[in-house]
Structure P
C-alpha cells in the first residue's frame, strides 16, 4: 500500500481508474468473475499503455488456469521480451515459463 500511496499523486484520473481496474482483476483471479474482470482490461493492454504488462500477466494467469498453456506461454514470452518489463515481473514470468516447460528462444 505504501507504494500505491507514493505513486498515486503522480497518476492522472484515468490512470488511477485503470490501476483500480487492474488491482480488482488481480484480486478476482481466483474467483468465478476472473474471466469477466480480465476481459474488461483488454483496452489497457495496448502498446504504450502504462499497465499493459500487468494486463498481459493477468491474461496469462487466466489462460494457465483454464488449461491453455500454449496461450499462457505466448503471453509470458511477450512480457519477457518487453524492454520495459520491471525486474519483479520479469522474475515472475521467468518462474512461470520454467514451471510450464520453458521459454521460447529470444
Structure Q
C-alpha cells in the first residue's frame, strides 16, 4: 500500500491535552473569577483556558486558566457557570482590577 503522507511519521507514546473550542457570554467578572452563560452546563471541577476581551480595554486578548466551581441550567439551553481563576498573569490580573474598579458601585 502506498503511503500518501507528505511527511514521515513515527510512533509516539506521550500524554496530550486538547480542548474543543466553545463560546459563551460573560455575565460578570472579578480578579478571582468569571461567570459565563453557555448553552450547556460545564463540568464542575473541570480545568479550562478562558480567552476574552474587556470592553474599552487597551489589552486586545486576555488569557486565564480556571476551574469550574459551579454550573446550573436556568432555562432550556441556558446555563450559568462560575469559573475561579487559578493561574492568572499579574498583568492580566491588574487589567481586570482596573476594569472592575471603573464599574464597581461604591
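Have a look at P, Q and say which one yields 4.5 for distance in nm of label points 7 Å out along Cα→Cβ at positions 14 and 78, as calculated.
Source structure: Q.
Kindly point out which one of P, Q the value 2.4 was derived from, the read-out being mean projected area of the Cα convex hull in nm², for residues 54-93 alone.
This figure was derived from P.
If helix-only ellipticity at 222 nm (-39500 (n - 2.57) for each DSSP H run of 4 or more, over all residues; to 500) is computed to be -4500, which of P, Q is the source?
Among P, Q, the structure yielding -4500 for helix-only ellipticity at 222 nm (-39500 (n - 2.57) for each DSSP H run of 4 or more, over all residues; to 500) is Q.
If Rg and Dmax of the Cα atoms in Å computes to 18.5, 72, which of P, Q did it come from?
It must be structure Q, since only it matches.
Taking relative contact order in percent (Cα under 8 Å, 6 or more apart) from the coordinates of each of P, Q, which one would give 24? Could the numbers behind the result be given before it?
On the way: P: 17; Q: 24.
Attributed to the structure labelled Q.
Read the figures in this text as sums done on the coordinates, not as results from a lab. Predicted model only: the values in this text are computed from it and were never measured. Cβ atoms are built from the backbone, for glycine too; each structure is taken alone.
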